[in-house]
1. For which of the structures I, II does the calculation of distance in nm of label points 7 Å out along Cα→Cβ at positions 32 and 48 return 3.0?
2. As an exercise: mean count of other Cβ atoms within 10 Å over residues 104-111, calculated from one structure in I, II, equals 19.8. Which structure is it?
3. Here distance in nm of label points 7 Å out along Cα→Cβ at positions 56 and 112 was calculated and came to 2.0; which of the structures I, II was it taken from?
4. Identify the structure, out of I, II, from whose coordinates distance in nm of label points 7 Å out along Cα→Cβ at positions 72 and 96 was calculated to give 2.3.
5. A value of -24500 was computed for helix-only ellipticity at 222 nm (-39500 (n - 2.57) for each DSSP H run of 4 or more, over all residues; to 500); which of I, II is the source structure?
6. For distance in nm of label points 7 Å out along Cα→Cβ at positions 8 and 152, the calculated result is 1.3, so let me know which of I, II that is.
Structure I
Amino acid sequence: MRPQKVEDKELLIGLMSVLSSKGYEGSSLNELAESSGLQKASLYHRFPAGKKEIASAVLNYVNEWIHKNIYLLLVNQAISPPKRLDEVIKNINILYNNGDSICILRSLSMNAGIEIFGDQIKESMELWINGFATFGMHCGYSETVALDKAYQVLVNIQGSLIVSKGLNSTKSYKAAIKAIQNIYQ
C-alpha cells in the first residue's frame, strides 16, 4: 500500500475551509479536491460516498476537536476556573482564527446541510453548551443560571462570527470573547 500523500488532519482542514466558506450546496468536488491537495480520483478513493461523506468526516473532526480542546478543558476540575477559561478562549481563537474564520456549523446548517448533518451539528453545539454549563456550575452558579450562561456564550460566539464577516472586522468577535470572560467573573 502506498503512503497517503496528504495526512488526514491536513486533508480535513483543507476540506473544512471550502465547506465553511461555500456551504454544503455551494461546494463543488473540484474545489474540495483542490483544497485537499488531492486529485479528484484520490479524493473519491478516500471518500467513496462523495461530498456527503466529506462533510460528515469534517464535522466528526470538528466535534472531536471541540471535545478535546474545549469540552474536556471546561469540565476538568483539576485546573482552576480562571486557567480553564483562559485555555478555552485560546482554543476558541485557534478554532476561529481570531474571528477571521467562518464557522463550519453555521455553513453546514443552511438549507440541505441541516437536513443531512443536523445530528452532528447538534452534537457539536451540545458539547459547547454542556461544557460551559458544567464550567458555570464549577464556578458556583446554579444549574439553571449556568445553562443560561452557556447558551449565551454559544450565541455570542456564533453571532459575532457572522457580524465580523459581514462588517469585515473582527471587532464584534473580540467583544464576544471579552464578554465570555465577563460572564464568568
Structure II
Amino acid sequence: MKKLDLVLASQSPRRKELMEVIGLPFRIEVADIDETMDLNGDLVEEIKLLAYRKAKVIADKSQNSVVVGADTIVVYENKVLGKPKNNEDAFEMLRLLSGKTHKVLTGVSIINCGDVKMYCSISDVTFNELSDVEIQKYIETKEPMDKAGAYGIQGFGGCFVREIKGDYYTIMGLPLSLVYQELMTIFS
C-alpha cells in the first residue's frame, strides 16, 4: 500500500502554522472554489460544507491523500462577519463587536481516501469596550484586513479579547486538538 500524503487545502498562514505544530509532514494545495454560503441556512452545516468543498476539490485530484479543509466565520446575532472589504467595513465590524460576545465557527473536513469526516468547532469571544481611536489605530496596522470579523486573536487583536469560552485555536482558524486527534487515528 502506498504511503498516504497529508494535504492542507488552505492558503491561510495561520492554518499552516497550526498544522506544523502537529508534526506530520504535509503540503499545501489551495482549493480554488466559490466560497459562497447560504447565510440564511444553518451556519454550522454551511461552514462544515464549505470546509468539505475545499477538501473535496483537492482530494479529487490527489490519490492516496488525506486532505484537511477548513474555513472560519465570525457570527454576531446571526449575522456573518467576513473579511472586511475596506477600512470602513473593518471599523463597522469592530464597533459592532465592541463590548459584546460573538461566536467563531470553524468548519473542518478531513477526507481520507474517500472517507469523509466533517466537524464544526464553536467558541464564544467577548470583546472589551473599544474606543474609536483604538479601532482606528488597529486598522492602521492592516492586521484586520484579511481576517473574518476584522481581527486576529493571535496578533494585536488579542488585546481586545476579555474572555473566551471554547477552543482558542478555533478562533485562529483550525481546532488543533480535534484535527490532531483525527490525524493520529489515521497516521499512527
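Derivation of every value follows stated rules applied to the coordinates shown; laboratory data play no part. Every value quoted in this text rests on a predicted model; they were computed, and no experiment measured them. Cβ atoms are built from the backbone, for glycine too; each structure is taken alone.
1. Details: I: 1.6; II: 3.0.
This value belongs to structure II.
2. Numbers: I: 19.8; II: 25.5.
Answer for the origin of the read-out: I.
3. Details: I: 1.5; II: 2.0.
Here the read-out was taken from II.
4. Value 2.3 for distance in nm of label points 7 Å out along Cα→Cβ at positions 72 and 96 corresponds to I out of I, II.
5. Numbers: I: -24500; II: -10000.
The structure behind it is I.
6. Values: I: 3.9; II: 1.3.
Only structure II yields this read-out.
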